[in-house]
Structure P
């Protein structure tokens with residue numbers, strides 16, 4: 001969490017009792033959260049929907065939160081997970097977890113090795129195939145995201161898939177099997193824009209459930225090389241002065257946070 005760390009008490013025990021008057025729900029329909037007047041949190045005992053089996057998410061300020069799918073929700077207001085990030089970082093985190101848990105249940109009903117039906121382990125968020133002795137946990141895909149700087153300039157790029165938004169952003173990519181996060185930073189930057197780095201340091205992280213990333217945010221200094229955008233991946237990349245930045249992602253994203261943090265650092 002970037003901003004609200006310490007403002008709330010969040011606990012993630014494995015089990016909790018059936019929802020009671022103190023319980024809260026995050027409800028999904030066709031990939032969107034149901035809400036009322038922009039609020040996606042429903043009372044566990046006072047809502048108008050027929051909900052499938054509930055999945056326990058965790059405790060927020062001692063209140064248990066659950067999630068589930070709603071089949072019929074005609075005429076109900078909805079909100080996307082991306083839009084929820086503009087409302088509350090804490091709710092975005094809980095909804096991200098809710099989405100991940102529901103997808104984990106749906107995608108691991110059977111063992112990928114032998115095809116047997118999986119069973120819930122009674123002590124943790126894990127499914128198991130007893131014949132294979134395999135365990136299946138909710139998926140988390142670690143990614144690096146890095147702001148590259150050279151004094152009062154930052155290197156920003158526009159991905160081929162994001163040209164319609166008009167944004168330039170920091171570079172990012174998945175951590176490969178066997179890599180450290182720092183090795184992934186060096187490799188991804190070399191692949192995407194062809195420059196070398198020095199003084200790589202970790203700064204912050206953010207869940208980004210599209211579909212299941214955990215973004216690990218870094219700052220690195222330019223160490224040499226000419227910008228060479230990766231064909232088919234990077235539409236454009238360039239150095240931008242801090243007083244003349246292009247349109248970039250909002251501060252609620254870790255990309256925007258990295259840029260804003262460096263701006264404040266240089267201005268101080």
Structure Q
């Protein structure tokens with residue numbers, strides 16, 4: 001059994017750890033409120049943009065001006081992995097990084113083998129994982145997560161759109177955590193380019209006869225780039241909110257575990273101290289009996 005001093009030192013250490021995890025939990029809770037408000041505010045706008053885009057589905061397919069809707073054989077593929085710059089958020093980073101890795105080796109093995117598959121990394125934790133797996137990394141934009149604004153994300157989205165338009169890549173997919181609630185994050189793979197309009201969306205909007213002003217072509221030219229930028233920004237906001245929720249949950253569990261450990265150590269300390277006192281009493285009693293004998 002450990003000595004009383006060792007147990008006392010460990011109790012003090014665990015209490016310090018509990019203070020840290022409790023403080024991190026409160027910080028993450030405050031950040032989660034802000035991040036959750038941001039994603040909930042942008043979702044209706046993003047959904048409405050998608051609805052309008054779907055209503056123009058038949059026009060988009062035949063529009064020569066819509067380079068972003070061109071379906072090409074995916075010979076060159078870019079996967080955009082969104083993780084976080086910091087750890088201590090449970091399985092948030094490992095789950096999404098593993099999904100991106102599995103996606104590369106199962107869905108695009110030919111492109112990976114022929115060196116026609118690249119990763120764009122947003123988040124230092126995902127970058128560490130892929131480097132360990134020796135995956136091809138074309139670039140990183142980790143600074144986006146430090147100050148998440150639409151202006152900065154639009155620049156990255158514009159570069160991705162230019163890469164697709166100039167045929168550097170035939171397909172671009174986003175891999176990120178979608179925020180559901182503070183305890184649940186959904187690992188999501190979403191095609192960014194080319195833009196896809198499902199037949200169901202077209203059928204749902206087929207019954208509506210819209211009058212477009214200006215022309216459909218002009219609307220298409222303006223709408224698709226805007227929709228893509230919003231889609232990219234929404235993915236990052238989702239990931240940010242999911243990260244804060246995952247960290248808050250992880251720190252909450254860590255704090256509870258520290259509390260339970262302190263109780264167990266305190267009980268062990270009391271038992272050890274009681275045993276030590278009992279031994280001292282026995283030694284005194286035995287010594288007294290020896291003197292009397």
Structure R
């Protein structure tokens with residue numbers, strides 16, 4: 001499956017071949033995504049919570065560390081995920097949380113997964129059916145096998161920022177160190193290039209075309225053959241950089257620094273650059 005699927009393509013999938021659908025709506029400041037799910041969701045969609053299912057508890061590893069494989073397997077099976085059935089994930093924001101679920105499933109070894117282009121808003125705009133009935137799927141059989149997607153440690157991220165291209169997916173003000181509402185210190189990893197996740201989308205809330213995204217990353221300094229990685233505040237929005245690079249045509253997946261700035265900034269020995277340049 002390609003990394004993106006349109007609402008029309010999802011709606012047209014035959015009944016017996018329809019993908020499993022995961023609703024992963026989440027907002028940093030609330031309200032909880034589960035409330036939105038109860039108010040209406042795609043038929044058959046199962047709500048999966050970012051904080052409790054798609055991440056380990058916050059701590060030394062950051063605000064959204066990678067979940068323990070056994071815990072992830074249990075949650076995905078509870079959501080009905082099967083090894084032989086494709087998966088579609090959606091949110092109602094800029095696609096970053098859906099991208100985290102997409103990335104995590106691939107990291108876990110399930111590659112037949114796509115993000116709903118435009119998310120819940122696009123589904124509604126195209127007249128997609130909505131229900132308030134809570135889905136109760138048959139338990140899945142997925143076997144989580146970590147390692148399907150490359151990851152970076154803090155030290156590896158620092159090296160990549162010097163020797164390759166490390167994209168920072170946060171908003172410009174947080175990258176520049178002008179504000180830091182969540183993590184211990186402001187700034188960015190020295191050498192990292194700002195690539196705000198919101199800019200992966202067009203004015204209509206859908207992902208920009210492959211050509212547009214390729215042009216954007218080229219303008220940000222990405223060159224053929226250069227190793228590339230991504231980070232953000234807690235490893236969520238950075239997943240959208242990995243997805244956007246794949247949409248843009250990059251053959252090898254970019255590496256993700258799961259702990260991201262929430263992990264980096266906990267250690268006062270790690271340097272922090274400020275300003276709008278890589279530093």
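I have 58, 48, 34 for Cα extents along the principal axes in Å, calculated from one of the structures P, Q, R. Which structure is it? Answer by label: P.
Hey, relative contact order in percent (Cα under 8 Å, 6 or more apart) derived from one of P, Q, R reads 32; which structure? If you can, show how the numbers build up before the last one.
Values: P: 15; Q: 32; R: 22.
Value 32 for relative contact order in percent (Cα under 8 Å, 6 or more apart) corresponds to Q out of P, Q, R.
Values in this text are rule-based calculations from the coordinates and carry no lab data. What you see is a predicted model; the values in this text were computed from it and never measured.
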